[in-house]
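What follows is calculated from the coordinates using simple rules that are stated; it is not laboratory data. Just so we're clear, the structure is a prediction, and the values are computed from it rather than from any experiment. Cβ atoms are built from the backbone, for glycine too; each structure is taken alone.
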Structure I
Amino acid sequence: MTSYLSEEEREALRERYWSVRARMEEACRRCGRRPEDVTLIAVSKTKPVSMIEELAALGQKDFGENHVQEIVEKEAEFPDVSYHMIGHLQRNKVRKVVGKAVMIHSVDSLRLAEEISRCAVQKGLTVPVLVEVNVGNEESKYGFTFDEVEEAAARMALLPGIRVRGLMCVAPNRENSEENRPLFRKMRELSVDIRGKNTDNTEKGILSMGMTKDFEIAIEEGATHIRVGTALFGSRNYGNTES
C-alpha cells in the first residue's frame, strides 16, 4: 500500500488540509464554539499510507476507513495515528477490526452490537461505539430511524465490552447542503435527549456528522466529529459515496 508523493502532490495535500482547518475554525467562530472541540476525521479510504503520513506530520491524528481490510493494513504499516471504522461493518469481519479501530462509528443494528460485544469480551477490551441513525430514511443507507435510536442505545449500553459514546449519521447527498441543517439539528436534539437518560456504560456526547459538502453546517448544528475525505484528498473515481 506504500506509494510516494511528488512534491507537487504533497503541496496540494497540505493546502487542502489547511483550507479545511480554516473552514472549520470559521464555522466554529460563527456559532461560538471552540475549534478544539471539533475533531476532524480525515477519510483516507482508498488513499495510500504516504498521504496519511504527510497529514500526520502536520498534526492530523484521526483517520477514517470504510473497509476493515484497509484499517488492518494501514494500522500495520503506520500505527502512529488513530483509525476510525466509519463504513458499514459486516458481522463476520468484526473480529478483525476490534482492537484496531479506536472507535466504530457505524453500529447500525443490535446484532452487530452483540457481535462487537462478544469479540471485545473475548479480547479483554472495551470498544467505543456510535449508534448510526438513518436520518433521511434512505433505503440505500443503514442505521436506525429517529424513533428507534433511544431504545437501541439503551439496549446496547447493557452489553459488556462496548461503550456507547454517541450518535453518527450520513446525511443525504443533496445539491443544496442547507437542506441537511434540520436533520443535523434533529440529531443534536436527539443526542441531548439521550444524554439526559442516566444509562450505565454510556458516554453519549459524540455527534459524528458532516462530510465534505456539509461539514460547516454540521459544526454549526453541534457536530463533535466531522468526516472529510474529498476536500482533503481530492475526488475519488467511483460512485456517489464521497465523504
Structure II
Amino acid sequence: MPPAGLTPAPGAARWAAVLFDLDGTLIDSAPDLAGAANALRAEHGLPPLPYEQLRPMVGAGARGMVGKAFGVTPDDARFEPLRDAFLSLYERMLLERTLPFPGVPPLLDALEAAGLPWGIVTNKATRFTLPVATGLGMAARTPALVCGDTTPHAKPHPEPLWEAARRLAVLPEACVYVGDDLRDVQAGRAAGMATLVAAWGYLGEGEPVHAWGADAVIEHPHGLLKWLGLA
C-alpha cells in the first residue's frame, strides 16, 4: 500500500524526492555483467559475444543476460542452472569495472545541496546491490535503498517505489522516478510518480523510449537538474 499521512518535504518546486533505478541509470555495470556472461560462455566452450550485443540486455537482469548469451528463456530446462552459474560468476566481479555514469556524482551532490533527498529502487537482489552501492559510496548517502527482494514484489509492481517513499517519509505523488527500462516507467506510473527515462542507459531491445509513456526523456544526468528547475 502507498504511504499515508505524509506531507511533502521541502525541495525543488513540487518535488519532495528523486528515486533512481541503479544499473543503467546511476551506475554502468554492463562491463562486469557482460564479462560474467562471456565467462560463462567460455566455460561452455563458446566464443565471447560482442559487448554491444550484451549491453542492451542489462536492464532485464540475469534473465536478459542469460537469454542473450545462451538463447534460452525461463521456460527452458537449462535456464535456471545457467542463471545460477551466471550470478555466481557475477558476484565475484561486482566492482571490477562498474562505475557511476559520468555526470551522476555531481548530480547527486546537487540534489543534496538543494535539500532534495534521493533513493535507489532496483530489481537487483540485495546480495549484489549492497556491495555495489556500498563500494561506490552510495549506500551511506540514502536511507532508501530498495532491492529486488526487499518487498514481496519487484518492478513493474509499484510496491518497491512505495517502500522507498515510506523510507523517505514523502508522498509518492511528490516523487520523481528515473530509470532506463520500460518496467521503470510502468512501476513509476503505477506508483503515482512522475517518470523520467535515462537515455544514457541500456534501454533494452523493445519499443523506442519515446513510446514508453514517461513524462520526459533526459539525455544526460544534468538534464534532470534542468527538469527539476535546479539548473
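If distance in nm of label points 7 Å out along Cα→Cβ at positions 192 and 208 is calculated from each of I, II, which structure is the one that comes out at 2.4?
Label of the originating structure: I.
Out of I, II, choose the structure whose coordinates give mean count of other Cβ atoms within 10 Å over residues 80-87 equal to 16.2 when calculated.
II
Please compute relative contact order in percent (Cα under 8 Å, 6 or more apart) for structures I, II and give me the label with the greatest value.
Between I, II, the highest calculated value is found for II.
Tell me which structure, out of I, II, gives 21, 11, 6 once semi-axes √(5λ) of the Cα gyration tensor in Å, for residues 56-95 alone is calculated.
Source structure for this number: I.
Of structures I, II, which gives 2.1 when distance in nm of label points 7 Å out along Cα→Cβ at positions 24 and 176 is computed from the coordinates?
II
Among the shown structures I, II, from which was the value 11.9 of mean projected area of the Cα convex hull in nm² calculated?
II
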